[in-house]
Structure P
Amino acid sequence: MTKSPNMNRRAMLRGAAVATVATPALIGKGIAQGQVTWRVQSHWPKASSSFDDSLGVLATMLEERTEGAFKLELFGDGEFAKGPDIYNLVRKGVVPMGTISPSYILDNAQAAGFLYGIPGTLRENWEPQQAAKNLGIEDMVNEELIPDGVRLMSEKSYPTEMVCSKKIESAADFNGLKIRSSGTMLDYLAAAGAAPQYIPGAELYQSLSSGVVDGAHWGAAIGAQSMSLWEVCKYHYKPALGFTIDAFIMNEQQLQDLPDDLRLAIMDLMEIRFFQRSAEYMHKEAIALSDGVNNQGVEVVQLPDDVLELFAKASADILETEKAKGEIAARAHEAYTGLMKDLGYV
């Protein structure tokens, strides 16, 4: 379970005094031995708000709680590897840690699609948090990742909303639109008639400004604002296409090689930050969207009913496709759809 985010050396020593034989004592060996520095390859460009607000804050808090013994050296998207290539970079131990979208590892873990979030299903941001942490979907992903040498920990949950340079008033307007997307969202958008394609974050603004794509989703309002997408895409679409999760990944062997106190410090902090950051994100979403409307000429537009009808059918199809991936996927489907039934969504 999580510990206080204000863990310091004295707290570790107090913990050691009362620890049982079955529990590793926090005696501060990692702190006493000196500095550990991990390089972290992020899928977020440095322009993305999450590079600082998620990864930067984690690095600062980790250094503080370990009295400088554990530091993170941060790299933006593409400095060692881009998006989907980050998993293998961490798996091979080239860097000990990275950030990814679970949509990048659909071929590595049967339950990854459910952790990423099935488009058009869950409706409030606490729901993917419940599915990931309390209903076990994060653990199901790790059933396959840990034997492969990687451990995943969810970073935050947040809404996914589309921005576009064109106004969509009917399914006919949506048909053929070139939309930057990833994961199961590609199938979701294609089912409604769009022409989605994956583009790395570092290339997204140029692709939009040059007309390679007509629209994109990069989070929701915060992502659009921090990545300057509203400069070329003035239409911001509601409702959310879905709710999704970003994740930290760590090389499992390098994680286990850490002294007990440093390993607990980073894992405990990630657990705490998941819930803190998810709540903070929704607050900042409201601020960002208000600023976009009032100061940047953004127009909030509701997706037409005929597009939403196509999306609803696509959601059901994606759920069944993900379920069919295997036994772990079937368990994830049961947990995910069980939550939807409890909420009255199906």
Structure Q
Amino acid sequence: MEADKNLQIRPDLFYKVDIAVIGAGQAGLSAAYHLRKSGIEPGKGFVVLDDEFGSGGAWQHRWDSLTLSNVNGINDLPGMAFADAVDTMDTSLQANLALPKYYEQYEKQFDLPVIRPVRVSEVTDRNGRFMIHTNGVQFTARGLINATGTWKTPNCPKYPGWDKFLGRQLHTGEYKGAQEFIGKHVIIVGGGISAIQLLGEISKVTTTTWVTRRPVDFKKEEFSIELRREAVASVEKRVREGLPPSSVVSVTGIHVTPAIEEMLLNGVLDRKPMFEEITENGVRWEDGTTIDADVIFWNTGFRHSLDHLAALHLLNDKGGIEMSGRLATQVSKDPRIHLIGYGPSASTIGANRAGGAAVKELIEFLKL
């Protein structure tokens, strides 16, 4: 729904709800579904605030070449299968079109009170309620479920010489397609699945150099359920100790798909260690070796979008947030706050499970 559809906006007033969900991606919609199923009244009992102009979360910003045949991590939302909204047999469908279509139908199917576009700038605490400051409708809530993900906060490490480079630098979130790099030498930085997928695409049309901080652990065996559980448990242990979360991939390594096998055979995955400095025309390593390049493409991940919660002082001196609860979604310092899509729930399937657990625990804590 649009921000003014059911509300007469008064920027000087704060509209009262019991629970506010911030973000309408996989995690936020999962939480909204469970709130609805728990009997919390949409609109008065809870709202979902989203800063996008349409449904789809971060999926609507992915590159066009990411199709259902090569996308990593689509999971059904609770109560409605992806296949109910999209022809999943057509693997050529673009993820940035198929997922938004699914999310839009999901919101309509369960009549979820998503208000957009509304950007939450700050959340403060006053007299036991959260004051949610936005660029539109203002809200006050007893409980908070934050599901803002990471897409809006790219992590781009600025190595020495960053400002000297005369070529182009971009991050994963700015990628449109390999064709824009034809005839250019592209240095691709990063050892995650996105970096490897995009390296594969770009290397087919131009010259590439692949750089990572650490060697990539390629796994030829299938990931077992036990291995996945161990990886998630490792991340969960960190956040329960108040440490910054690590990625699940950093624990499991990269599974060798047929596409990656082909890249290994063709020498595309000829990894070089991280350079020491960026020069005007490329990069330089510690031993003095240099490479000229036209583009430095940073596939260096994202950080959790939590700046709007800074006034609540959730971060500890370790640089993390100590989490508790059944699935480590509850902020230990303030049990009225749940973070989903953070730590062990930072995956589509993890977000689904965490949405249900967070809702149950928050309803019990608030005695709704």
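Determine which structure produced the value 18.4 for mean count of other Cβ atoms within 10 Å over residues 108-115, calculated from the coordinates; the candidates are P, Q. So the calculation was done on Q. For the read-out Rg and Dmax of the Cα atoms in Å, for residues 260-307 alone, a value of 14.7, 43 was computed from one structure; give its label from P, Q. Answer for the origin of the read-out: Q. One of P, Q was used to calculate FRET efficiency 1/(1 + (r/R0)^6) of positions 204 and 316 (r between Cβ atoms, R0 = 25 Å, to 0.05), giving 0.05; which? Computed on structure Q. Tell me which structure, out of P, Q, gives 3.2 once distance in nm of label points 7 Å out along Cα→Cβ at positions 36 and 84 is calculated. Computed on structure P. Computing helix-only ellipticity at 222 nm (-39500 (n - 2.57) for each DSSP H run of 4 or more, over all residues; to 500) gives -12500 for which of P, Q? Considering all the candidates, the number was obtained from P.
Among candidates P, Q, the computation of P(r) over Cα pairs in 20 Å bins from 0, in percent that gave 30, 56, 13, 0 used structure P.
No value in this document is a laboratory result; all are computed from the given coordinates. Quick caveat: nothing in here was measured; it's all calculated off a predicted structure. Cβ atoms are built from the backbone, for glycine too; each structure is taken alone.
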